[in-house]
Structure I
Amino acid sequence: MSNFRLSCTCGQSVSVSASQAGQTVRCSCGAQLEVPTLRGLRELPLSDAPADAKRPSNWENRQRAIFSLVLISLCALALGGYLWTKLPTIRPQATPEQIKDFFAAGKPAEVYDAFQELQKGLGNPALEVAEDQRNFMAAGIEIALGIGVCGLIAAIAMTLRGRTPTS
């Protein structure tokens, strides 16, 4: 497929193909150029460069890094929030007075269930497991929030560093 050179007012030229006839293209100077119809393309000089060559990206590496930092930070903050909602609650152990009151005022079925639970022993391994799980999740929350906040601070610093002061 033939490529044609479309001249801009800035003196540069843009390579266009016949498939772009009637469309608008942008010059590297920023000006928008109307591509002529197929009949008008025949009057333009031929181009050496392919029109469908890879377009240059509008994003700089700094902008990509800022976007990546913000995205990772938001994911980390979302993970920290999710873990916070799933944090298990640990019920405080009952004092001897509370146990005595429970047995005195409790229904027979409740008292029997509590008695069966107490026969398993006073050391409560389920409570220890719940505490370990809660501590592990709390550490995960702290790490996720730390990554999120540090990433946002780095992204803000990169954004502010990239600005040039106007005189």
Structure II
Amino acid sequence: MKKIIAFAGSNSKESINKQLAAYAASQISDVEVEVLDLNEFELPLYGIDLENEHGIPDNAHAFLDKIKSSDGLVLSLAEHNGAYSTAFKNIFDWMSRIDGKLWSDKPMLLMATSPGGRGGATVLEIAKGRFPYMGGNIVADFSLPSFGQNFSEQGITDSELAEQLEKALNTFEASI
């Protein structure tokens, strides 16, 4: 059985991006889904001096091992001030010191959501431009604007947005 890793680029315990990633991954048939939480992979703030003095922390290796052992990735990025959250950027930086192609060419459904009307579009564009240089194989992407109005426990409530996600999921599922 294929294995999917789903996670949010956020360390919020109530992360709307984690909710979206977990929901999207749950819609894929005949796969094992593991939802990761950045809080379970605590890391010191990356710095070259810290790396030189102490090496790369075990949690960076553990997270990268999860990525490498998967058949596909579902990632929903939180947008903080127009860019990645600090928690995501930190784990991203640590993993890149282990393997510059950290995404390992795994098929990726890249998403973002936010409470606002742009749905994390800025961070999504940053990642779409950067991840391919880091072994990112982004096969589909999706932005969900106005999370509070467009998402419930049952999923995406806006039919047009639900259709967009379904199309992205179909593309992703065909690639794994």
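Each value in this text was obtained by applying a stated rule to the coordinates, not by laboratory testing. Fair warning: this is a prediction, and the values are worked out from it, not measured in the lab. Cβ atoms are built from the backbone, for glycine too; each structure is taken alone.
Each of I, II could give helix-only ellipticity at 222 nm (-39500 (n - 2.57) for each DSSP H run of 4 or more, over all residues; to 500), but the derived value -18000 comes from I. Determine which structure produced the value 21.9 for mean projected area of the Cα convex hull in nm², calculated from the coordinates; the candidates are I, II. It must be structure I, since only it matches. Of the structures labelled I, II, which one yields 14.0 when mean count of other Cβ atoms within 10 Å over residues 34-41 is computed from its coordinates? Derived from I, not from the others.
When FRET efficiency 1/(1 + (r/R0)^6) of positions 10 and 106 (r between Cβ atoms, R0 = 25 Å, to 0.05) is worked out for each of I, II, structure II gives the greatest result.
Can you spot which of I, II the value 0.90 was calculated from, given it is FRET efficiency 1/(1 + (r/R0)^6) of positions 2 and 154 (r between Cβ atoms, R0 = 35 Å, to 0.05)? Matching structure: II. Consider the structures I, II: one of them gives 0.95 for FRET efficiency 1/(1 + (r/R0)^6) of positions 66 and 146 (r between Cβ atoms, R0 = 35 Å, to 0.05) as calculated from the coordinates. Say which. Corresponding structure: I.
The greatest value of distance in nm of label points 7 Å out along Cα→Cβ at positions 42 and 98 among structures I, II is that of I.
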